[in-house]
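Next up, some structures in structure tokens.
Any read-out appearing in this document is the output of simple, stated calculations on the displayed coordinates, not a laboratory observation. Computed from a predicted model, the values in this text were never measured in an experiment. Cβ atoms are built from the backbone, for glycine too; each structure is taken alone.
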Structure P
Amino acid sequence: MSARFAGKVAIVTGAASGIGLATAMRFGSEGASVVIADLNGDAAIAAAGRLEGQGASATFGLACDVASEAAVEACVAATIARFGRLDVVVNNAGMMLFKPLEDFTGADWTKVLGVDLLGAVHFTRQAFLHMSGGAIVNVSSVHAERTTPLVAPYAAAKAAVLSLTRSTAIEGRAKGIRCNAVLPGAVDTPMLWENPNVKSGIETIDKNDVGRPEDIAAAIAYLASDDALFVTGAALQVDGGRLGKL
């Protein structure tokens, strides 16, 4: 594996499992120092141990509720205190609730938007305040383009993440900060198989349309790397062609 991220420091949110963990491992394998930020602090610490066991140069895990602006600020402060810099932020943390649209309360919307949209907003603000160049990658979803019943707040949040990505790319240019988004499709994670829509058959999944977390991690790593120096404001579908035939 190349060392595209040698000397670089990356924060990956929601990185104790799934796409986030695969992304953290990819960065670690390419020479980055990696901060695993996750709501579950114990799981984050355990994941950091896995990275170290696979030869990552430096890593640590910490609890971070991305919906809390104070927690995000503390995460970035801890990163800079530990490593002296910040070069990459991957806004991956996400959650879903499943209800008919009329059953979603204001509290439900606030909860989902807090994680799926405002988490990225909070980390973007901190990146603008503390990064000198570098890259932000936002993990959106194919639900930003085409969606299914019972997930209105999630789909709305992921669509908003694409708009945030464009704004960040525009305003980040003067700071040397690029920002892009990936739109994963069906990925082999517990979030997919525990999805009530999948279990009930409302959403059918062709096994040929299911990707691996590592597939998404590879796209994220590309967008975060200097290989994508002339790419900003982009929304990259990483779904095996699923969206094109929905």
Structure Q
Amino acid sequence: MPEAILTVENLRSGYGRAVICDDIALTVAAGHITCIIGPNGAGKSTLLKTIAGVILPMAGSVRVAGSEIAGQPAAQVARSGMAYVPQEANVFRALTTHENLAMGGWIDDRRTHASRDKAYEMFPDLKPLAYVPAGNLSGGQRQMVAFGMALMLEPRVLLLDEPSAGLSPLMVAQMFDTVSRVNADGVAILMVEQNAVQGLRIAHDGIVMASGRIAMHAPAEELLASKDVSELYLGSRA
């Protein structure tokens, strides 16, 4: 089993005085995909925002490769080797694809050209759209731009919030293929996904969240085979 690249312990977070996530403990192994599933309102997106530094934790620890990042601003979290792709507002719609990718490389503009070339290699469909405003792209194309922006940071850990949300069935399949390809490039991924079956099928590990807590954390194939998990969260396997 690879060592953990991301470690979360005793994490509590929420909004104002309202606690949404409580006593969260999880690990993501280097080079692995971990998929978080659960009902709406379980706290999945809040958890990702807290790990990413968008929401400050009320308590607990978040470590990337052993370095503590809990409570640090999002910019410092990004410098630790973590990138975050939110479900919404994940591109600058008025900027072109090319400009969005440049914005993604803000940490070190000396690497921008090489990193952008690598992003176009990963997502060749974006090359012809380099000078098209992101607001004119399809939902799937904008997701590819958002992925590319995150990869400009050359992260060790990538946080994805509902990457397949709102996409057509064809684009959903392409998006999961993209997640697998990014992971094959050595990036560990922690992904929240409502399409639980497809998410778990490409994952190494799965986490079930309910009522702001982790109910299960097990190998993905074990969750897929679980009758209880299937009845509660997976629905049809077609």
Structure R
Amino acid sequence: MSSLPRHIAIIMDGNGRWAEHHGLPRTEGHKAGTRSARKIVTQCRKLGIPHVTFYTFSKENWSRPREEVSFLFEMLQSYLKSEMDSLLERDIRLHVLGDWDELPFALRQILRHVCSKSSHCKSMVVNLALNYSGREEIVRACRKLVSQGIPAERITEQLLADNLDTAGQPDPDLIIRTSGEQRLSNFLLYQAAYSELVFTPVMWPDFDEDCLQAALDEYSRRSRRFGGLEQPAA
């Protein structure tokens, strides 16, 4: 396909509702969602899409039941341990967006380990947005600039972008949200300024390679304007 996005960001919504629909505990929905993430990473690597971001855990998600939050973190730890060799074999680098400080110690340790071990990988970057808030990310970037003593008149859009968690990566060309919800929910607010948005009613655990292709087909049919003349999606 000639009009593939360089960066896809995904709001993985609907794990709990999927589980309820199937008469299963919410934890089973999260397990199924992990399997979907694995499929999508594999397919994006095969297609040659170099950047994929998953909205994994937001600042707001701390309001969920403590048992569910603990399960999510333990599941992520297990997933990272089991997938590290596969990431390295496929030349995939792991990168984390968000505030690490509030994450459990064991999770921070495995995240640092996998990020360090995969830091040399160049074929693809997988971003996990963890304990993430788009608004807070902008605030943290501003604080970095202030701490560096940069005067206000020297602050540019590019300088701010260079201090965001996604520094050095292209903004998402395409943002996909599953489960029928149609909002960004505090996700990549600065980077999403000109992203194409695709909303699908499919619950995240049911989102597979065909669903991804449908979103890519929709993206390829759009003309991107960037506030000016129309440009093809490529």
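Quick notes
- Source structure of the calculated read-out (mean count of other Cβ atoms within 10 Å over residues 12-19, 12.5) within P, Q, R: Q.
- For the set P, Q, R, ranking by mean count of other Cβ atoms within 10 Å over residues 60-67 places P highest.
- Computing mean count of other Cβ atoms within 10 Å over residues 44-51 across structures P, Q, R gives 17.6 for structure R.
- Structure (P, Q, R) behind the derived value 22.1 of mean count of other Cβ atoms within 10 Å over residues 132-139: P
- For 13.6, 45 (Rg and Dmax of the Cα atoms in Å, for residues 100-171 alone, calculated) the corresponding structure among P, Q, R: P
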